[in-house]
1. For which of P, Q does helix-only ellipticity at 222 nm (-39500 (n - 2.57) for each DSSP H run of 4 or more, over all residues; to 500), calculated from the coordinates, equal -9500?
2. Which structure, out of P, Q, was distance in nm of label points 7 Å out along Cα→Cβ at positions 8 and 48 derived from, given a value of 3.9?
3. Using volume of the Cα convex hull per residue in Å³ as the calculated read-out, with 82 as its value, let me know the right label among P, Q.
4. The value 32 for relative contact order in percent (Cα under 8 Å, 6 or more apart) was derived from one model only; which of P, Q is it?
5. Here distance in nm of label points 7 Å out along Cα→Cβ at positions 32 and 56 has been calculated and equals 2.6, so which of P, Q was it run on?
Structure P
Amino acid sequence: MNKYILFIGIGFELVGLIVGAIYLASFLEEKYGNKGTISAGLILIALVAWFVHIYYLLRKLYSDSK
């Protein structure tokens with residue numbers, strides 16, 4: 001059961017990261033006048049960070065199951 005809750009949390013993490021990146025990007029784009037560049041960059045950074053987090057989390061789960 002604990003693993004299922006963990007995987008549900010992973011989905012919420014992704015949504016939170018993307019929403020946070022969009023909110024921060026909209027603020028920065030208003031301030032600096034860029035259109036879309038900051039949004040794309042922050043969303044890509046958020047996705048890469050999320051994939052790295054997933055990789056380490058799955059490695060830990062795999063080593064715990066052995």
Structure Q
Amino acid sequence: MRPPDDINGNAYSARENGAQFDYLEYYWFKGDRAIQLRCVRPQQTQAGAAWTAAFDKGCHALAAQLGG
């Protein structure tokens with residue numbers, strides 16, 4: 001999981017309470033406001049690869065909508 005090249009962001013992983021999570025953060029300035037979007041999902045889920053792909057796609061789409 002990584003941010004698209006045209007959007008300012010950061011991707012990283014962290015362990016919380018024994019579970020590994022992937023984080024994707026986006027940052028913007030809109031007028032006099034600083035905006036941060038953070039998408040967090042577990043690295044392993046019983047929901048499967050399709051859910052993971054849909055989650056990542058949704059996060060990227062929301063970032064594009066907010067940043068556009």
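1. Working: P: -33000; Q: -9500.
Answer by label: Q.
2. Numbers: P: 3.3; Q: 3.9.
It traces back to Q.
3. Values: P: 60; Q: 82.
The read-out comes from structure Q.
4. Numbers: P: 32; Q: 26.
The read-out was computed on structure P.
5. Numbers: P: 2.6; Q: 4.0.
Going label by label, the one that fits is P.
Every number in this text was worked out from the coordinates using simple rules, so none of it is lab data. Keep in mind that this is a model prediction, so the values were computed, not measured. Cβ atoms are built from the backbone, for glycine too; each structure is taken alone.
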